[in-house]
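Each value in this text was obtained by applying a stated rule to the coordinates, not by laboratory testing. Everything numeric in this text was worked out from a predicted model, so none of it was measured. Cβ atoms are built from the backbone, for glycine too; each structure is taken alone.
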Structure I
């Protein structure tokens, strides 16, 4: 199939290719669109948003309202069309395949906890009652095009932090606000924080690692362990 004959309406094409073609043909560089419009165009495809994000490592630049203040919260801006991933030679451009073995190793290495906010799998967010964490893998340097898929390139993140980091949203705090919080820490806290800053990660304690492992167990088994620990602590 030639480039000229390719269409985002062709359902036999992969979702990533269809999304790229839709952006090329219906939006164009400098165009504004919404997630709703792309979901409507590429119907019946799971995780269309993720397929769109998968274009970024292939040198596509798609901005959100946090990157471009003139946009509305539901709008996106196609700043640059990158590699033509609809062409066979570019089809895998930017894709980073993570093996099951590597995925399992990273989760175990990180104690089945988000290394950015510390939440464990299935744990309820303190600031979002009723919403429970789902773990995924992110890249240590998420905005570096072509980041590797080796364990040293990966970090366990909850889905919320993963999305936040990809779009550089974060908590909208100033340097001064963070510095004020740091200055309030006791001496030990400041020393620990400096170590974490230099290592660019927060080491997990033995209790935190056990907590992450505990969260992986079925609910009935967790209840048994809770009772076992209570019994042990009363001895």
Structure II
């Protein structure tokens, strides 16, 4: 009985934090599907990664807030509708997720598990040999609460994202990848340093204080031996 009461308290506290969260309110006001849009916005505004005309791949895209942000960046400014959520798109955006994804105009979506070769091949086919400008990855596994197991799952997704970036990014391209502080974090930083000329960890203000998530940004591919 006590466990149930504690669970209710936790749920109530989470709900209160969620409803009073300024980023949740802002997302509702500005039409984003999740507050996560502001994490990418902060990263982009600091590093100027995303520009109209690019080819961008969004991994772990559901529910679609990052794709919405990129899509608005790609709305042609010359048409006087910069930031538009619909209409003409100056750029190419490919989104992939295991979960279902409510369509976003102009965004090509692939549903499947990025860890499966068949799904990865679908993504390669859609990219079609074109050099990718930016890969953004908000992928995260279902966490079990067992740190060693969870860190291995996180690391595997990050390694796959880095491998995809090495194979498809243009030489001066960038990869943005969600990681978590804790076991295995320093090894992922080293992986980025081996793969990219410039590596920057960023903890956006839009990330919850209690969250161990941070984002690694790699720019400029190093030649692989």
task: Tell me which of I, II gives 22.2 when you compute mean count of other Cβ atoms within 10 Å over residues 69-76.
output: II
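I, II: which one has Cα Rg over 2.2 N^0.38 Å, as calculated, at 1.23? If you can, show how the numbers build up before the last one.
Working: I: 1.23; II: 1.04.
Source structure for this number: I.
The value -13000 for helix-only ellipticity at 222 nm (-39500 (n - 2.57) for each DSSP H run of 4 or more, over all residues; to 500) was derived from one model only; which of I, II is it? The partial results should precede the final answer.
On the way: I: -10500; II: -13000.
The read-out comes from structure II.
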